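Trainee: The next part holds the structures, each set out as structure tokens.
No lab work stands behind these numbers, since they all come straight from the coordinates. A quick note: this is a predicted structure, and the numbers were derived from the prediction, not measured. Cβ atoms are built from the backbone, for glycine too; each structure is taken alone.
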Structure 1
Amino acid sequence: MKWSEIPAGARHYMLYHAIVSPLLITWYMLPLYLFKTGYSILEVGILYTAVHVASVPATYLVGRLFDKVPIRHGLVLIDALDGVSSVFYGVAYGPIAPVLLFLGLLIEDISKIFYPLYQAAERILYPEERMEEAFAWHLRLPEITQLFSFLLLGYLFGYIYTSVTNLRIGFIAIGLSSVFTILYILKFIPKMGKEERIEAGTFTFRIDKEFKLILLLEALITLAWSMAPEIVLLNYVVNVLGMTLFEVMLVEAAVSVGAITATYLTERIPKDEGFKAMATGYILIALWAAIMMINPPIMLVILAYFIGRFGDILAFPFYRTWIFSKIPKEKASSLLSALSSYRKIVALLTPAIAGYLASLKPTLPYLLSLILFITVSALLLYKRRIR
């Protein structure tokens, strides 16, 4: 699919993700900040889990308040909340620092209840008959901007502006940049008509055998990824190998290169080979986990994350399209929101578990990821065989 063949609204939406993806470096800056201020990997994991638990009632209350918010306004809300959370990280200083850090994480966690709106927008904006090809562009553009921006920011915060004060200033700058991303949404992201509202009205949705398999896979995949989150990688590279944020961003650069490379392959895979592509992708992800289990040097870490991301993107368009095929477009928001809540429950305690395992052996969390991803691959191969 050529860029010009993508509908204008979808192009603007893809460019939005390309603009905001560099801001995701805060996912690494925050645990680095915590490590620099004396937190252990176990304490970081417990903190993240405490935030997840605290956000459960907040998620319910906020969800009821915004159950009819238009998708575009929901995207604005995500950026606003993420911006506020980054500013909270930046002003977390002195005796009240733990409180502000907790509140910032809580606000960020609450913003994630609106993340299904991203998927709902994709379900509406992307051409249904060429969904896999649209997803190739959707994945490629943000990875390109992230590749260069992460390396630049990683070098700045890894070798030049390395103090905790510099990190705080970085958080504030990133938080304030949300003003510009919000203006972009309001200016360029199209309204989505009737489909734009999350309606709570009753409707019949049949959970058939295939959707039960999707729910099982969602649980396994969620657990597998959440057992080896950013805090585990950062702990290994910074605290075990003795390196900086820049080397972590070299790993992320390999992730981006793996993703970009895979998008060109996914465009050429026939739709009827989707389950084979998914199974192959998750086998490659299992290989990533297997390499990380053996306490690899930094160059092998970079290779492992390239392989893992390549596999992830190889599977992603077909997996996402498979889920979309089971969900009516007019109910995309509500059903995808329910699926997101399901994933959140599954992963509720995993940061503390991952932190505990990493405190015993820094790469131990990858063992659980390996077992879970092998199981996912086996289920997908079985599904392909019986189709």
Structure 2
Amino acid sequence: MLIGSQTATTPAVECLIKLWAERYTLDLSSLFREQGPSVYNSLIEASSLEGRASTVSKLREAMVDAKCQFAGIQAKELYEYIPNVVNLSEARRLTQFAVQVYIELLKLYQQASSGTELLEEKLRILASMTSINHSSLSVWGIPDIEDLAKALEGLLLECQEQYKASQDWCTLGFLTTQFNFSNQLLLKKLAPVERVLIYPYFKFVEEQVAIPWQRVCVAAARHELDSLALTLVREMIPAASDIAKTVYRQLTKFFSDYRGRRGGFDHPGVEHSCLRDLQMFQAYLWLCVLERSFAPVEKELVTVCVMVMVRVGVPWEITAQWNKLLMDEISRRVKPEQHSFLLPYTQGMQQTFYDQRNRFTVTSDQ
């Protein structure tokens, strides 16, 4: 869940915001690998103000509305066997919310960054692409993730208040799936270079709905930059994606025969969702560390997992093993002197879920 962005600006907060933004850098490696030097001019053209306006022209409101409507239908079909996951009017409301988010996102994407958009800087990045796979959005004149977070904050907070009031956390699962499917459909309308440039914005929207990275940054305000907790979190955030991939590979071996509604662990859609959710678990762990409280896990994460995983038929054994493998992998990567500090949190995460294991019972008809 989100909170408002108003917070004290401290060195610790600024440090984590920088790490948070780095999750949404441009990955140029695939373009360079597939197209070689011929992609240079295409990147410069597509990232210009005129180029980004051309990209947005391919995603006009009517197109966005149509793709979001279709994504909503796909999401509804995925959950159709779940009683009352969302009714028709709720599904339509969530689809219209997604449309509004994309409209605001595309408005910002066309604007000039507060940073530089010098051609010389772009050329310097391009010249070193053989050794640098990622670069920041602002280098290419694209407003950065902090700007996007501010632009979308009002919409996302309004939506959050609605599913909190309904006390039905399956709405959150449906909305995340809606954005996942919408992203895929909209990206297909764009050229490869355009997809690479706008993808960080689309990734951000899907993650921001469910992963509390922004709250982790806010929670840093109560810590000194050199505190044990802050040091641990800032060292582990950059490893979140790699940790998720490692744990996912382990899960595919443990549950090679598992088949859920979308298929087994080898299904691309299942893989995408699991990698995102493994990072969500990590964000909640670091939020607990910085807040010195398990309340976010007890009141939010467990509740979300119970309502979503039970309804989609994920057995307790997978949830328990998922948690154990993740906590073990995180523990394996921290420094020896950090183990004793981290241990109560990794144990607490697993114990919190274990205490609620009876709520994870999946009935035979699921």
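Trainee: Once relative contact order in percent (Cα under 8 Å, 6 or more apart) is calculated for all of 1, 2, which comes out largest?
Mentor: Between 1, 2, the highest calculated value is found for 1.
Trainee: Suppose mean count of other Cβ atoms within 10 Å over residues 25-32 works out to 22.5; of 1, 2, which structure was it derived from? Mind dumping the intermediate values first?
Mentor: Details: 1: 22.5; 2: 17.1.
Comparing all candidates, it corresponds to 1.
Trainee: One of 1, 2 was used to calculate Rg and Dmax of the Cα atoms in Å, for residues 185-304 alone, giving 16.7, 47; which?
Mentor: On the way: 1: 19.7, 55; 2: 16.7, 47.
Source structure for this number: 2.
Trainee: Given structures 1, 2, which gives the highest value for distance in nm of label points 7 Å out along Cα→Cβ at positions 17 and 265? Don't skip to the answer; put the middle values down first.
Mentor: Details: 1: 1.9; 2: 3.9.
For this comparison of distance in nm of label points 7 Å out along Cα→Cβ at positions 17 and 265, the top structure is 2.
Trainee: If Cα Rg over 2.2 N^0.38 Å is computed to be 0.95, which of 1, 2 is the source? Mind dumping the intermediate values first?
Mentor: On the way: 1: 0.95; 2: 1.00.
Label of the source structure: 1.
Trainee: State the single structure among 1, 2 that was used to calculate distance in nm of label points 7 Å out along Cα→Cβ at positions 145 and 297, giving 3.7.
Mentor: Here the read-out was taken from 1.
Trainee: Kindly point out which one of 1, 2 the value -21500 was derived from, the read-out being helix-only ellipticity at 222 nm (-39500 (n - 2.57) for each DSSP H run of 4 or more, over all residues; to 500).
Mentor: Numbers: 1: -24500; 2: -21500.
Of the structures listed, the value fits 2.
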